[in-house]
Structure I
Amino acid sequence: MKKWEVDVDGVKHVIQYKAGITRKIIVDGEKYKAKSSNMFINVIDYGITFGNTDCKLVVIGNKADLAVNGTFLGSQKPYEPVSNVASWVWIFVGLSILGGYLIAGLLSLLVGILGSMLYIQFGIQKKNGKVIGSFVACTVIQLLILFALASILY
């Protein structure tokens, strides 16, 4: 469980994110269900407002961070909405996860999931070269797994 404390006008607010079968966001003791915007990987961009303070809880995979007034507390980077990720990045996510599973099974599926978390993070940061480079690296690793499994089985 991730937990953040935000001080707004002298009032301390507690924001928590609890992962599991059902993902929950807890704001000052009140629970809210969080649904991923992607069926392949956990992607959440949840807005919370306290007066003039705007908070965004962003979860990609198993990494969660809270942005307060446009700056992430953990990484100190500026907030960029997950919806701003280019559509071709989502195509890479689908190809890596589904294609990886079809190519070499569960191990390749896991590599695809890990690679997809990188694509989304780089996509949010608008680092297109890194998205493409990590996609190529992920694909190469998945093909190596395929060849390794084929050489063992045949």
Structure II
Amino acid sequence: MDTKFVWFLLQGIPEMTGTFALVLAILRVPIRWLLVIPTATIICIAIYLIRTAGASFGVHTAFLILSMVVLLCKATRSKLSSVFIASFVTEAIVATVESLNNIIFSHFLDLNISTLPDTNWVLWKMIGFPQNVVIILLAILYAKFKRPREGMWRV
């Protein structure tokens, strides 16, 4: 098995899990981890295929947002507009956390983040782990303070 694929999954599955969980928390839908994790895994594999197929930059993000909207509209009782807003807000949060994470690591480890993916792919993926923890914690904390509504799942 390709090591880049394995490293992509090791970093990507927690990121997608946190992303889906944060969207659910914002929508005030109870987070069902046993549904979120397999869904995140499938989306992560699809994103890997999109990125390795040579698609233009950002296509994978558009795919992620659209897949979240479609899946969550079908699986929950949330309104389409609410799911779109929650998905965009979550992606903005992910981008902000990722940027802050990269700034912190580049400063403290004296790294050039722009060349790191080409020079040390494993370190590049390892740097992403803290942001995944932050996103998952944000989802858990948001769900704790904004209580989920019952009966929001269709499945």
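A short reminder: the numbers here are calculations on the coordinates, not readings from a lab. Note that this is a predicted model, so its numbers are computed, not measured. Cβ atoms are built from the backbone, for glycine too; each structure is taken alone.
Tell me which structure, out of I, II, gives -13000 once helix-only ellipticity at 222 nm (-39500 (n - 2.57) for each DSSP H run of 4 or more, over all residues; to 500) is calculated. Computed on structure I. Taking 13.8 as the value of mean count of other Cβ atoms within 10 Å over residues 21-28 derived from one of the structures shown (I, II), identify that structure. Working through the options, I get structure I. When Cα Rg over 2.2 N^0.38 Å is computed for each of I, II, the one that comes out at 1.06 is II. Thinking of I, II, which structure, once distance in nm of label points 7 Å out along Cα→Cβ at positions 5 and 85 is computed, gives back 4.1? Derived from the structure labelled II.
Name the one structure among I, II that distance in nm of label points 7 Å out along Cα→Cβ at positions 69 and 117 of 2.4 was derived from. Mind showing how you got there, number by number?
Numbers: I: 3.1; II: 2.4.
Only structure II yields this read-out.
Sorting I, II by relative contact order in percent (Cα under 8 Å, 6 or more apart) from high to low puts II first, with the largest value.
Once distance in nm of label points 7 Å out along Cα→Cβ at positions 45 and 141 is computed for every structure in I, II, the highest value turns out to be that of II.
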